[in-house]
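Nothing in this text is a laboratory measurement; each read-out follows from the coordinates by a stated rule. All of these numbers come straight from a predicted model, not from anything done at the bench. Cβ atoms are built from the backbone, for glycine too; each structure is taken alone.
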Structure I
Amino acid sequence: MNDRRTRPARTVVEVKRRCLVCDWERMASEPEETDVVGPPCDRCHAPTERIEIVSRRIEPVDFNEHAAALARLGARRGGLARAARLTPKQRRDIARAAARARWKK
């Protein structure tokens with residue numbers, strides 16, 4: 001894929017969590033945005049709290065290839081439909097504005 005745009009990424013943290021009820025501790029990987037008091041305990045299902053951040057890493061966000069293909073298909077159809085309903089004067093005005101924007105730089 002020859003795309004100049006940057007791929008979206010998110011920060012994932014490796015944390016130590018402690019249950020607020022039974023004091024059971026465990027290590028977990030979670031997005032950095034997860035609340036300090038958050039996911040339930042594996043044993044008693046009470047809330048846990050983040051007590052320590054062990055490490056951070058940046059992971060690329062995967063995207064759904066099927067959704068991207070549908071978006072491209074819709075964009076192509078939309079562009080063709082728009083081009084079909086433009087008058088020659090409108091096409092000329094759009095082309096003139098695009099040329100001015102390119103040469104303005």
Structure II
Amino acid sequence: MWRTDTYWFDVALATSILTIGNICFGRFVEYQSRGLRILKALLSVALVVGTTAWAGRAWTYALLGVLAVAALVVHGIMLPRRGVNGWTAEPRERYYELRGLGPDGKKRPTS
């Protein structure tokens with residue numbers, strides 16, 4: 001009944017990781033449009049399934065591991081060193097400054 005050697009398992013794994021990531025770190029992309037966030041999720045699932053189809057499941061899990069390490073480095077090391085909490089994106093003004101956004105979270109006008 002339960003098989004892990006199907007593409008549907010990879011889709012379930014990718015969407016589970018995306019869901020957990022959005023719950024924990026969604027406040028970091030509040031300024032992005034919904035359409036852009038949906039596109040990012042669709043491309044992420046396509047990347048996982050495509051990697052499985054093209055290179056195999058071991059490479060997919062290696063890719064997911066590399067992405068997890070990258071997220072830990074950014075949220076656990078880089079942001080705190082720059083004065084931003086890696087879990088809450090606070091102080092918000094400092095986070096927006098690091099992202100090159102204005103104080104309201106919108107892109108700064110180019111002059």
One of I, II was used to compute FRET efficiency 1/(1 + (r/R0)^6) of positions 24 and 88 (r between Cβ atoms, R0 = 25 Å, to 0.05), and the answer was 1.00. Which one was it?
-> II
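For structures I, II, which has the highest computed value of distance in nm of label points 7 Å out along Cα→Cβ at positions 8 and 32?
On the way: I: 1.6; II: 2.9.
For this comparison of distance in nm of label points 7 Å out along Cα→Cβ at positions 8 and 32, the top structure is II.
With distance in nm of label points 7 Å out along Cα→Cβ at positions 16 and 96 derived from the coordinates and found to be 3.7, which of I, II does the value describe?
Values: I: 7.0; II: 3.7.
Considering all the candidates, the number was obtained from II.
From I, II, which structure was helix-only ellipticity at 222 nm (-39500 (n - 2.57) for each DSSP H run of 4 or more, over all residues; to 500) = -20000 calculated on?
II
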Work out which structure the value 8.7 belongs to, where mean projected area of the Cα convex hull in nm² was derived from one of I, II.
-> II
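On relative contact order in percent (Cα under 8 Å, 6 or more apart), which of the structures labelled I, II is highest?
Of structures I, II, the maximum of relative contact order in percent (Cα under 8 Å, 6 or more apart) occurs in I.
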To which of I, II does the computed value 2.7 (distance in nm of label points 7 Å out along Cα→Cβ at positions 48 and 80) belong?
-> II
